[in-house]
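**Q** The structures come next, written out as structure tokens.
Readers should treat all values here as calculations from the given coordinates under stated rules, not as data from a laboratory. In this text, all values refer to a predicted model and were calculated from it rather than measured experimentally. Cβ atoms are built from the backbone, for glycine too; each structure is taken alone.
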Structure P
Amino acid sequence: MRKANFIVAGVFIAFAIAIIAISLGYPPSNHGVPGPGMFPIIIASLIIFSAVVLIIATLKMKESQNTKVDLTSKNVVNVYITMAGLVVYFLLLPNVGFITTTTIMLVLYIKWFSKRPWWKCILISILFTLAIFFLFGSVLNVPMRYGFLI
């Protein structure tokens, strides 16, 4: 577990540093209004802070708590499936469109993890996707990328 914690903390620190480096290239704040790089920098800083806390907690960890990590357990396999689904989602999103891609992804994830009836999965997915679409598209005026299916 110790080795895994150090690896995870290192990966997250490297990821956060990359996000900060990219965010520093965004336009600065304008007349007291935060620029587009502020939020990613705050989140990346919190990621670094969390990784440092993980490293400190791991260094203080008693030997009895140092257990082996099973990379083939059911919970870990669910994480692999989720990550693979997100990769497919991000690959399809620009071409297929936000509403279609997000609705399909949510239906599959809700069905996989909750075992609800199909009609509930579809209803929840459609309502959630439309709420996010209208929140960002209408209220926040964030342009949503359209694909050939919306």
Structure Q
Amino acid sequence: MNEITLHDQWLIKAPVDDVFRIMTDFERFPENFPKVAESIRIEKREANDLEIEATVKSFGKKFRVKMKTRILPGKGFISNNDSYQFGTSGHEEILLSPHAEGTLINYTYQVAIHKKWLRIIAVPLLRWYSMKYWEKAVIARLKMILEKQ
């Protein structure tokens, strides 16, 4: 098995437009989400399609990632990501929908692990750790930014 799917949902008590604005402001990701993003540079932009070079943080390490991202206006984004340095690639979706109490975030990441030796370690770690870390580093921070009342 070289591919796993990570999925979770969270509720943010803020309007979809506010959540969308922050989650698609890639240039400010390192400022807004410093635990997961070291740097982000948009290399190419054509309408809602972006090519991004990022340095991300995970498992206490920094990795370069190439992202081909499509912004879905008012709904989130989808992205195909390659980290040759870490030995993974994947399809990521952050989809937003209105909820009676704010915005529901649907997160899915289908990740392929290309290095055989890494699969032994990474599959259990990704399944157990990744979503918990994402919730702490991104969702909790997003709530802090948007749920100030």
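**Q** State the single structure among P, Q that was used to calculate Rg and Dmax of the Cα atoms in Å, giving 15.0, 48. Please report the intermediate quantities before stating the final value.
**A** Numbers: P: 19.8, 55; Q: 15.0, 48.
Label of the originating structure: Q.
**Q** Once distance in nm of label points 7 Å out along Cα→Cβ at positions 10 and 130 is calculated for every structure in P, Q, which label goes with the largest value?
**A** Details: P: 4.9; Q: 1.6.
Going through P, Q one by one, distance in nm of label points 7 Å out along Cα→Cβ at positions 10 and 130 is largest in P.
**Q** Assuming 11.8 is Kirkwood radius over Cα pairs in Å, for residues 34-89 alone as calculated from a single structure, say which of P, Q it is.
**A** Values: P: 14.6; Q: 11.8.
Working through the options, I get structure Q.
**Q** Could you figure out which one of P, Q the value 4.7 for distance in nm of label points 7 Å out along Cα→Cβ at positions 58 and 138 was computed from?
**A** On the way: P: 4.7; Q: 1.0.
Matching structure: P.
**Q** A value of -23500 was derived for helix-only ellipticity at 222 nm (-39500 (n - 2.57) for each DSSP H run of 4 or more, over all residues; to 500); which structure in P, Q was it taken from? Could the numbers behind the result be given before it?
**A** Working: P: -23500; Q: -5500.
Derived from P, not from the others.
**Q** Once distance in nm of label points 7 Å out along Cα→Cβ at positions 42 and 74 is calculated for all of P, Q, which comes out largest? The partial results should precede the final answer.
**A** Details: P: 3.9; Q: 2.0.
Looking at the calculated values, the largest one is P.
**Q** Can you rank P, Q by relative contact order in percent (Cα under 8 Å, 6 or more apart) and just name the one with the largest value? Could you put the intermediate results ahead of the total?
**A** Details: P: 20; Q: 29.
Largest value of relative contact order in percent (Cα under 8 Å, 6 or more apart): Q.
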